[in-house]
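The following blocks contain the structures, represented as structure tokens.
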Structure I
Amino acid sequence: MTIQKQEAVAALAQPALLLPNLLAEALAANGRIKFALSWLQAAEASAGRDDRQPFAGLTAERTLAGLDHAVLYDPPALLERTQAGLRVPQAGAVIAALLDDLSRMRRAAEAGAAAGLLDQAAADGLGMREHAQRAAIRVADDVLPPGLVSQLCRVPAEGADSLHRLVMDLHRAINDIAAGLAETDIAGARAYRLDDRDRQRVAAFMRGLNRTAPLKFNHPGLATNAMRDGPRLIIQNDLGTTDAHVLIVQIEGRDEAPRLSVLHSDIHRQRLEFFQNRLPALTWTQSSRHLPGSEQGQFTLATGILQAADLPALDAALETLGASLVFLIDWNKARKSLRHFVSGPAAVALLHWAADHEYGHRAYLEAGGETMIGDLLDTVSQLTGGSYGTMQRALGQDGTMAFLREALRTSSEALRNGQSPPAIRDMLQAELMTRVASMADRILDDAIDHAALILDLGSLVHAALLGNVPDLLAAAARAQRWEALADRQVGHICGLCRDDKSRPWRAIASHADDAADQFEDAAFRLQFLPADLPADIRATLLQLAAQAVMAAKDYVRLLCALRSLHQGMPRREMRLLIGLFDRLHAHEHATDAAERDVFARLMHADLDARTVTLATAIAGALESVADALLNAGRLLSDHAVGEWFAP
């Protein structure tokens, strides 16, 4: 745990959790102090000699102290006797480092006393002795006063004190504390001073954590400590490498109605909210904090509380909590990566989806993240001859979300199965090729759905003219709803038309939608047609409606034939398409003739102007249906034969 991470834990008022780390640091500091004293003795012994033999004997000791690469402890280049003592380059820095390590040992003793593992009076006495030793050491300009090194290194008679004796006593106290803080391993957690019930709680937390921890792959993090601190069981997880990113869990109450408290600090408020949303059973509050000395400085602290009904409910919450932590590692990096392709809220939704399915996002990042996806889009654009520019231009918003979900899933499963990032790229390239290639099918499917709505509208008008629709007002309202659905379908088709090859579908769908508009207009006007309309005029209108419905049926057949051809029908079947185009022409001619027949009969009938105007408008709307479908068919002919199916 880094110094900044320790400060973050301390800032959250959990000093007991720091004790194991403080002890480990104190023991390391003890080794460095011993080497520093040996270094000072070697410097004094080398004064006036031409060689550095005293330093040669420190090699093994320097290695044991972990100071092989610390330039500070290299043999000094020049020793000089002065009136004030022996000038040893870097001696002042060595003394300063020694005193820093002495403070580390003293802090560990104080933490042990706070945890009840060392007598408080003894800890206070060690602190006072440290203060006295510091006051007695005076080094200026790297000059060691005569007798200072001996004073530091000697072990005086009983009753006297020295720095060496203080270090020995601190070391003894630290060993006593460590003996009372025996470490056990609970499913990978470092645990201290726990009883059997505590171990069950930690095991529940670690069940969740270990289930998802492999999803962090090569990223550091998720180290867990647990300790009993008076009435509380405390579990701490370091999450990752960010200084202020810390999770602390407190459990109070051992039997009935145990209370779970979660303290989670983070510099990224959005990640904090993501985490809170994954644990909705907890009641959350937030506050801002400042961490002195940290690169991040300001961070947000979220506190979540759960009053569990019983121990099984508590264990279930702990397992869910442990399983959620891996999804916080590199979360902000993944969110920014996904935002290259979708909006911010959509990126967060993708991260929730990946967490819900326990795929995570770390594998996606390991495989290349946005760079990989961008390269795939470029490659697929070259292979298909498309000019997409962006993922949403190639696949649409829904298609982009679906592909990114697939990228998150494939990356996670493949990496966990030992497959390489290049293999993941190949799989996703094939997936993207399939999705881009199927865009034409998706447009055709939507166009067929749109044509089906046109046919439904025409059939409703025909049934109304036959007298098979008792409530013409309700029929008009139904036609209006269907026409609105057709409009939305056109919008969806236009949304899928993002390259030059698919762009003609915008005009095709627009012309076809004119037919839906005309059928809806006819359905609206029919409710006002008088019931005593002459039979011959009603029959002619019915014939006109039947021709328009036949045109709609053949337009549906035309689209279905294109769908089959696109899926691999032989070229000779193109004759079927040509025949359907010809039939659209025939329907247009037939509706023209029928509309004129209606007009002629109206002119010879003894009817009021209102009825003539209404019947003329209905006939004109039905005739316009065939015109619109013929226009759509002509565009389809040019597009299908000239573009899609050209060799």
Structure II
Amino acid sequence: MCTIKITLPDGSIKEHKAGSTPMDIAKGISEGFARNVISAKFNDTVVETNTEINEDGSLVLYTWSNDEGKKAFWHSTSHIVAQALEELYPGIKLTIGPAIENGFYYDVDLGDKTISEKDFPEIEKKALEIARGKHDFKMRSASKQEALSLYKNQGNQYKVELIEDLEDGTITFCDHDTFTDLCRGGHIPNTGIVKAIKILSVAGAYWRGDENNPQLTRIYGISFPKQKELTEYLELLEEAKKRDHRKLGKELELFTFSQKVGQGLPLWLPKGAALRERLEQFLKKAQKKAGYEMVVTPHIGQKELYVTSGHYEKYGADSFQPIHTPKEDEEFLLKPMNCPHHCEIYNSRPFSYRELPKRYAEFGTVYRYEQSGELHGLTRVRGFTQDDAHIFCTPDQVDQEFMNVIDLSLYVLGSLGFENFTAQVSVRDPKTPEKYIGTVENWEKAENAIINAAKDKGLDFVIEEGEAAFYGPKLDFMVKDALGRQWQLGTIQVDYTLPERFDLTYKGSDNELHRPIMIHRAPFGSMERFVALLLEHTGGNFPLWLIPDQAILLPVSEKHEKYAEKVLNSLENNEIRALLDKRNETVGKKIREAEMNKIPFMLIVGENEEKNETISIRKHGGEDLGALTIEEFSGLVTKEINSTLKSF
């Protein structure tokens, strides 16, 4: 009997007979474990749990608790929902149905039919009915001619277009029950594992993301192996709606958008501008201590600048079109990145190794032409401000500089309440070298520098292939918010390529010219996205040091306003941001409105307070702190601020 050697993630090697499947191998570990296995990867290729293995290799078995397991689960559910749609709406044309971060979607050409929210229960019912049949997912190969013939007979030009892009011998289908779909693979064993399905929304989507193509109907959904998990997820969604930064931004009067100004171009209102200014000052103070120098660069640059940097080649399609001046052949671009400008600042004079590192920082606004369908509040905009900085250093300074930036990033995240995070080292995908610029040798140096720095700082990190920037690898901070959602906040990148492209040099101790290494970093990422995520993480209850209005004075009646104004002046002298509400309304109504506006402290002043020169303190949320003197209250505020805002 021919045997194969299977290496498991823990390094152990198991011998099995040739032709064994991942499920057979899982059962060899334990029957209980096998019952939970829903997906597998063999030699870095996703396979079905019933795929026969006939060679030695590495195997990873996934359950629902793994991201890869969820991906297979949700992709499989998209097939189930697609079958339900075909049965409910005969004649529709299916296109693609991938898993996404939370759930899945399927893009469908409905023809003259429509689907709205009222149709969701019927689709869910039909999909669950199919799932309960416990139909096995089975992969099979097909010739290009056979695949084309199938979809040409159906009149499905979308699948035909997909197949025409594939090579004969690489085409596979997935079958379950009476349904078949063009598919690369990656499914759970059978439909019965899916116990709960929810259709979440419908939206328009252009075929292959091109607005010149037909518009399809995109059906979003999610599924779970237990009904309880779906219930918990829907409760989380409701909480997320309450925390939606677009809703809170409007309620708290932080920002707005105007069709006349343009889609994806936020307008910051006075309170939002003050919030941004405090964030900027917070980081500028820390940066100054860390040896950064502030610079300012223009919002545009000659096209040639971005051709040199490589941004035009890689981002040209996502940038605003060139600005043509009256001068023949002169073109400018709205800048998509700040780094080319900073390279030219460095190039403005010669440097010696004794002067390095040079650390240039800027709150620089950049512009990307995002598709209108992809714009979303402050998280996806066309104009955004990066807390950008670029460090130019010698090779032997890279590790220490990188670790210093990690310290700064951790300080920023900690001061704003983002304590739950993992670090992601994003490296290139060696299988797609055309996506990157620079030499393999320099990429390896840069990747090793980041991995070593992450190890030296004791970071809990993972390595993600294919997630690097086009010019260099990076370290991203993947933060979990209060609702358990993961976001990328803050990035640090090592770059050997731009210094070469811009011919940056410094004179070394040997009196020869050498190439500096460039570190890109942005702890916030962008001000817009950071404020959006901070809003949703805190629910609008910002840290006390950051919130626009820290307190509001509520006089019991008009005759107490003079004392309230005196208190207001004293608070301002103590650098406490306070408002005075002199409207002719009841204190109860003023308190309710202050609660809605998420003001941390409500300071009530009446006859007793004026007589005793105190203020009665009510915290946001209803806690009564009693009567305090202005000095005692100022001390309370200072203590609370110091507890969250540590010195850097």
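So Rg and Dmax of the Cα atoms in Å, for residues 239-334 alone, computed for just one structure, reads 18.6, 56; which one of I, II is that? Kindly include the intermediate steps, with their values, before the conclusion.
Details: I: 13.9, 43; II: 18.6, 56.
Structure II accounts for this read-out.
If distance in nm of label points 7 Å out along Cα→Cβ at positions 95 and 591 comes out at 5.5 when worked out from the coordinates, which of I, II was used? Present the calculation step by step, with values, prior to reporting the outcome.
Numbers: I: 10.4; II: 5.5.
That value comes from structure II.
With mean projected area of the Cα convex hull in nm² as the yardstick, tell me which of I, II scores highest. Before the final figure, lay out the partial values.
Numbers: I: 44.6; II: 37.8.
Biggest value here belongs to I.
Distance in nm of label points 7 Å out along Cα→Cβ at positions 527 and 559 was computed and gave 2.7; which structure, I, II, did it come from?
Details: I: 2.7; II: 4.7.
The value was obtained from structure I.
Ranked by percent of Cα pairs over 25 Å apart, for residues 175-422 alone, which of I, II sits at the highest value? Before the final figure, lay out each step's value.
Numbers: I: 49; II: 64.
The maximum falls on structure II.
Taking FRET efficiency 1/(1 + (r/R0)^6) of positions 495 and 583 (r between Cβ atoms, R0 = 25 Å, to 0.05) as the criterion, which structure among I, II has the greatest value? Please list the in-between numbers first.
Values: I: 0.25; II: 0.00.
When FRET efficiency 1/(1 + (r/R0)^6) of positions 495 and 583 (r between Cβ atoms, R0 = 25 Å, to 0.05) is computed for each of I, II, structure I gives the biggest number.
Work out FRET efficiency 1/(1 + (r/R0)^6) of positions 111 and 279 (r between Cβ atoms, R0 = 25 Å, to 0.05) for each of structures I, II, then name the structure with the largest result. Don't jump to the answer; show the numbers that get you there.
Values: I: 0.25; II: 0.00.
Answer by largest value of FRET efficiency 1/(1 + (r/R0)^6) of positions 111 and 279 (r between Cβ atoms, R0 = 25 Å, to 0.05): I.
Tell me which of I, II gives -10500 when you compute helix-only ellipticity at 222 nm (-39500 (n - 2.57) for each DSSP H run of 4 or more, over all residues; to 500). Show your work: numbers first, answer last.
Values: I: -21500; II: -10500.
That value comes from structure II.
Looking at structures I, II, which one was mean count of other Cβ atoms within 10 Å over residues 127-134 calculated from, given that it came out as 17.5? Walk me through the numbers on the way to the answer.
On the way: I: 14.6; II: 17.5.
Computing mean count of other Cβ atoms within 10 Å over residues 127-134 on every structure in I, II gives 17.5 only for II.
Every number here is computed from the coordinates shown, using simple stated rules; none is lab data. Keep in mind that what you see is a predicted model, and the values were worked out from it rather than measured. Cβ atoms are built from the backbone, for glycine too; each structure is taken alone.
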